[in-house]
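Right after this note come the structures.
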Structure P
Amino acid sequence: MSEPADAGAERDLIVAVARRLAEAEGWAAVSPRRLAERADLTVAEVYRHFADREAIAAAVAVRGFAELAATIAAARTPGADRARGAWPGVVTAYLDFAYANPEVYDAMLAHTPDLTLGAVPVPAAPQAAFAELRATLAPLAGGRDVDVLAEVGWSVLHGVVMLTRGGRLRPAGQEEREAMIAESLFDRS
């Protein structure tokens, strides 16, 4: 078995392989044995870095939150419509991320209860994504609590993702729902 140059590279490899395996076959397919096979490692090497599947999912989730934060930050680029700010672009970027990475998204928001804004202290990974949402919605707050507004924005986006993926919403209304969220949901004019 080949061994990466350092433990950090080995850990990164396991997380990357777990992500690919989860996206291809679902989280039920992710096991230390399968990860070892796919990463050309021993099972002991996998366990040296992760106690169990939940720890692996948490590592994937942490990276997912970092990617989501970067995605939102990129969508908040200068030149956004001044009246609505960056929110429409962030809505599109968030939804695109969630639909393109469903198993990572599930790891971030369904399989990792320790990575929550309600935890004390708030873990850095979701805090960064929340901070980007907060910064996006702050110009639209109009005297409202910006944290609550960001929580509502995140809740709306998450709800649409989960209901859409679960087949609970009419497919014909998807574009209109997304446009409504992006263009008028937080409009105070």
Structure Q
Amino acid sequence: MAFELPPLPYDYDALEPVISSETMHFHHDKHHKAYTDKLNEGVEKDPALQGKTIEQILGMISSQPPLVRNNGGGYWNHDFFWKSMKKGGGAPSGTLADAIDAYGGLDKLKEDFNTKGAGQFGSGWAWVIVDASGKLEVVSTPNQDNPLMDDAKDKGTPILGNDVWEHAYYLTYKNDRPGYLKAWWDIVDWDIVGQRFDAAA
């Protein structure tokens, strides 16, 4: 197998009450595993993909079939997502805090992010990315697309992302996607977001 399902970096109940243990079991063990298995199926069909990293595959995704695009995106996005959260969250600091101030402040960043996430028609993701100039930008992508893909509408280096597919929140929040997005900020791991920003800027 080219790719393995990454384990969660915390216990299934670590993010309660924002994300329930039941949701985490379902989301990680079923959905993320399915993306992993289907990505491997796609890679096995194309010798040119074998031995490549997932980032390399995403960088040439426009030439790949839907099997690789959808499941490659799902594989990377979810691993990134799990690592973006922790119990207690924290607060931005250092150079990331400075960049957020330059953006217009944390409240504006959250507002823009929540608007993008709530307004994403159907399934998709909301992202904070570092653009080519080193500034923060808030974008959204459909399905399992992400800003690393070579044909992304808004390209950049993701430093934070939230899954707005219904399976990410429906067991707890039902159809209240805005409520889920608002609560989610309580578990954002700002330390890892800051590390990502420093690496990208």
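All of the numbers you see were taken from the coordinates with simple rules; none came from a lab. Nothing here was measured: the structure is a model prediction, and the numbers come from that model.
Observations on the model:
- semi-axes √(5λ) of the Cα gyration tensor in Å, for residues 101-172 alone from the coordinates reads 22, 19, 9; which among P, Q: P
- Computed -21000 for helix-only ellipticity at 222 nm (-39500 (n - 2.57) for each DSSP H run of 4 or more, over all residues; to 500) - originating structure among P, Q: P
- With volume of the Cα convex hull per residue in Å³ derived as 130, matching label from P, Q: P
- Structure with the greatest value (metric relative contact order in percent (Cα under 8 Å, 6 or more apart), set P, Q): Q
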